[in-house]
Structure P
Amino acid sequence: MAIKKIYLDYAAATPVDPAALEAAQIYFTQMFYNPSAVYEAARDVRKALEEARGQIANVLGAKDQEILFTAGGTEANNIAIHGILGRFPKGNIVVSSIEHESVLEPANGYDVRKAKVNHHGLVDLEDLAKNIDQNTVLVSIMYANNEVGTVQPIKEVAALIQAIRVERKKSGNTLPIYLHTDACQAANYLDLQVTRLGVDLMTLNGGKIYAMKQSGCLYVRAGVNIDNFILGGGQENGIRSGTENVPAQIAFATMLQNAQANRKEEVVRLQTLQNNLFATLSQNITGLELNGDKKKRLPNNLNILIPGAEGERLLMELDEAGIMVATGSACTASNDEPSHVLKAMGLSDKDASASIRITLGKLTTEDDIKEASFTILKVIQAHTKLI
């Protein structure tokens, strides 16, 4: 009898929703034209693409021209960082120590400072302020962490940045300072209104919200000028040249609308499943701990420390039993190093390596959680006895 597979790694990838496929289908086949071409059929495709841009802008409370289509979150993060630092090469960038690699790696090419986080994974606002100096031009703090689910106080960070702008103006320092947030994990569950958040740039990723991979956007507030990133035919205001992936971006716009329209109900549903799963595991596994803030976290994320476990080996044992989870970011799954996020939160290498990430999604059911709870407990108990 085949083992039932239960997917619990929605932070890594989401299945494409039927609504996304339906929205995209015609642009794969009948309306396949290049949106930059001049004939009528191509102009119709351009119109549809611009309508999708407008839908995204409406969700964010932004202007159409502030939405830059990208090939996913990594590209958007790179555009934000290289685009700002390229214009101010003598400036520096401040990031949190638990950012995704698509922020940390490009930032490492510049004068970068890393703000500390507390043991819950929340950015230390005092340390953040200390790292910002007169030459800081960009601060990048992710909205919600992809590994532990901690939700950052972006509005408070924005207030700090605004206070610094006021002080700079008083002192005669004309260097701008911008706030970027990687919101790839947040779009299904959190408010994305850019004015309320106070951000200047924001990254979104279609592959995390049930649209196609390699789709997404970068919000760039009007008046924020960034360097061109990909040179070519001049698409996307010359910043990101290349023929737009029309089907994927239309699907992305559709799913972003759906995610934000349904997020409150989905948050309640997933929090119930999350709480039930954690209660079952914590009651039956001695010493189990939750990594990340207990309250300020995404409703679909459980990152747990299992004393005595070997994360990678446990992952394979769970996979053999039909449970698909992760030890951290899928982007570094082949890296043997302990999670930089967990280490920044104060966990030892041993404890970081004994942690696994379980993330739920829209296809996760109550029955899935009951069955997964039973299987996870069975595998963990056998695993820890063998070590």
Structure Q
Amino acid sequence: MFIRKTNTNKPKIRTTIFIPGEYKGLKNISEMNFKSDITIIGAGVVGLAIAAQVAGRYKTIYVLERNEKFGQETSSRHSGVVHSGIYYPYGSLKARLCVEGNRLLYELCRNHGIGYRELGKLIVATNDEEIVQLEELQQRGQGNGVEGLKMISKQELKKLEPNVEGVAALLSPSTGIIDAHALMGFFAARAKEGGAEIAFGKNVVGIEKLPDGYKITVEENDRDKFSFDTRVLINCAGLQCDKIAELAGINIARAGYKLHYCKGEYFTVGNGKSKLVKRLIYPVPEVKGTGLGVHVALDLEGRMRLGPNTEYVDKIDYAVDSRHKDSFYNSTKRILPFIEYEDLEPEMAGIRPKLQGPGEEVRDFVIRDEADKGLPGLIDLIGIESPGLTASPAIAKYVAGLIRNIM
């Protein structure tokens, strides 16, 4: 079921290889007790991190995932960046959990053989006005506890990245990239080792409040239904988290939980140009932008891609519109003059579960026990987009604290 290999030359580092095709989780209802301590809806990176954090501390833990494998939605369709915590408002959960998660993720990678590179990031200014914005970002990041941030001149930028054009840049050395699939596999394996059960192909279609918990109704195979009780219910349903909150009886419009789907597309950079930069290269973000801007992302194999853009959509659709090639090219050419139009090819797209709509102020993560709404023991995680991957181990610790207060 699980294959674990240990490098004898480095005995302190354990590599866990998780093969999702071989682990189907619970196969049928007869394997389930009809009462669980904790049920987690969603087997993305955050749901799996929480399961890994609490497994072994409580008797019965179920993770319900509507897809046939873990991490099939937001958790696998992104840049794979380990963020440092520069962008988020001081005192916000995003800032606090990102900074803590950055440290925890690198520790996990070093201790368990999860692929990563702490290669650093440059946010590049192209004019004097953007330099002012960079200085503000530096102050915000330092206020959030991000270490090592440094403003560098045009000359210093050229020494670090000869093929990048700009008048100044902000260097973030603690930004990196990670093998998100391996991370999720590690969390899943640790959760299973602690006694948690992960059930794929299980879609939650009903939630009923009980005197001491919740009755969960699950649909499998798009037809068969079964129900069981749980003491604590954790909503980590990602793109469906507002619908799950609504099933539990929350007025999502009044609570401010209604999601806005924001699509982000990626284009690969070919023709042997992946080696022309060594770090992640970002533009200065728009003041009220919905994202961080189309940037240069590198993966662990050294491949270069550009993205994501931002487009609010009404439905989940992962097709890449090749007509957006022009805007990708034009937005990056000023910082990366070596990019030619024919270098770009459509790659993939992801959907962000945003709480803020177009033109609205940035919203923080919602992570809370809903006792004040008459739903004690329901822990909602709403709007977990970037930096959700980076923050995942810190989010797991935070949620574990909420569970202790309930149990």
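Only the coordinates and a few stated rules stand behind these numbers; no lab work does. Please read all numbers here as calculations on a predicted model, not as lab measurements. Cβ atoms are built from the backbone, for glycine too; each structure is taken alone.
So here's what we get for this one:
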{"quantity": "Origin of the derived value 4.3 (distance in nm of label points 7 Å out along Cα→Cβ at positions 122 and 314; candidates P, Q)", "calculated": "Q"}
{"quantity": "Highest-scoring label, criterion being FRET efficiency 1/(1 + (r/R0)^6) of positions 338 and 370 (r between Cβ atoms, R0 = 35 Å, to 0.05), among P, Q", "calculated": "P"}
{"quantity": "Per mean count of other Cβ atoms within 10 Å over residues 250-257, the highest-valued of structures P, Q", "calculated": "P"}
{"quantity": "Winner on FRET efficiency 1/(1 + (r/R0)^6) of positions 66 and 154 (r between Cβ atoms, R0 = 35 Å, to 0.05) once structures P, Q are ranked, highest first", "calculated": "P"}
{"quantity": "For -13500 (helix-only ellipticity at 222 nm (-39500 (n - 2.57) for each DSSP H run of 4 or more, over all residues; to 500), calculated) the corresponding structure among P, Q", "calculated": "P"}
